[in-house]
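What follows are several structures.
Every read-out reported here was derived from the displayed coordinates using simple, explicitly stated rules and does not represent laboratory data. In this text the structure is predicted, and so the values were computed from the model without any measurement. Cβ atoms are built from the backbone, for glycine too; each structure is taken alone.
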Structure 1
Amino acid sequence: MKCRLPLTDKELESAAGEICSSIDQKKWLVSSLKLVMKQVAEQKKMHGRVYFPSIQRPQLVKTILIGEAYVCQKRQRRRIKHLFPAKGVGNPELLFADYLMIKLGELYVRITGENPTSGGIKGAHSRFKRFATPFFEAFGIGNFRNRVRRYIAWRQDHKI
């Protein structure tokens, strides 16, 4: 069975062409990007899901109904469902997006030898942004500009 990646081989080669100078570098980068994309696709599939506790066939589900209870209020009784995992407040963190950004930054540094930059204020994109944009669009991850800023600040904080 063939693994289907969100980007085709031609799109991967064009993204690699943004930063590679030789053919050997390009081949190595494309094979590395395929591995990273497979890992991120698996993490995205698992994001926000838990295994249903079944002996016969474990499967991924979003929530498991643990039980229900009635809450007596002033004029009515309301049924409350207890679910696992409990949904947190606010926007869910996309850990696979952070992983993708870190891996793309690592590959960028290995190929170019330069630290990633975010580009100019007036909209001119840096080489790193031009390299990383197709991957975030393919996985449907939004807020790319702020993710690049946070990643660059994270690298500076850790002195990488």
Structure 2
Amino acid sequence: MATLDYTGSAAAGAGLPIDLNAREGHFYRRLKVTDIIAADTTMTTNGYIAANDIIQAIHVPAGFAFDRAILRIITACTASVNVEVGLAGGAEAIASSDVDAAAGTIYSTIETDSWAGGKVFSSADTIDVQFITANCATGELELWVFGKQLVLGTA
């Protein structure tokens, strides 16, 4: 299981990537499997994202209040591939979802997901997508994370 930083910025809390629209309260990240594979030498050698690999997709700053996530399939991924959206391979935002489904299929945070009632990030972190169940060589997804940036006070 490997972890790849595919956020577009070097460190949590660093300059926010272009895909943040803070005024509207959401982050957006397009996840094209061939581009992710090309960004990592091991994945390039293998020709796929291995089962259980974690892709760090979006940096979120301290004080970000998560509301919900949406994952949309643009192009179906390799057969039998599922993904989870959360922290370090967790399924807190979106539980295991089939991304080999039809283009246009949408998954979102639902009441049984851990973050269904929201989550406030006390420190900077990343929202991650874990490719589980099978190796993934093809496909394209879009990930939106909605919430608000809070100003955290000190006691």
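Kindly point out which one of 1, 2 the value -1500 was derived from, the read-out being helix-only ellipticity at 222 nm (-39500 (n - 2.57) for each DSSP H run of 4 or more, over all residues; to 500). Clearly, the read-out refers to 2.
Matching task: 35 is the computed value of relative contact order in percent (Cα under 8 Å, 6 or more apart). Pick the structure from 1, 2. The correct label is 2. Ranked by mean count of other Cβ atoms within 10 Å over residues 25-32, structures 1, 2 are led by 2, which has the greatest value.
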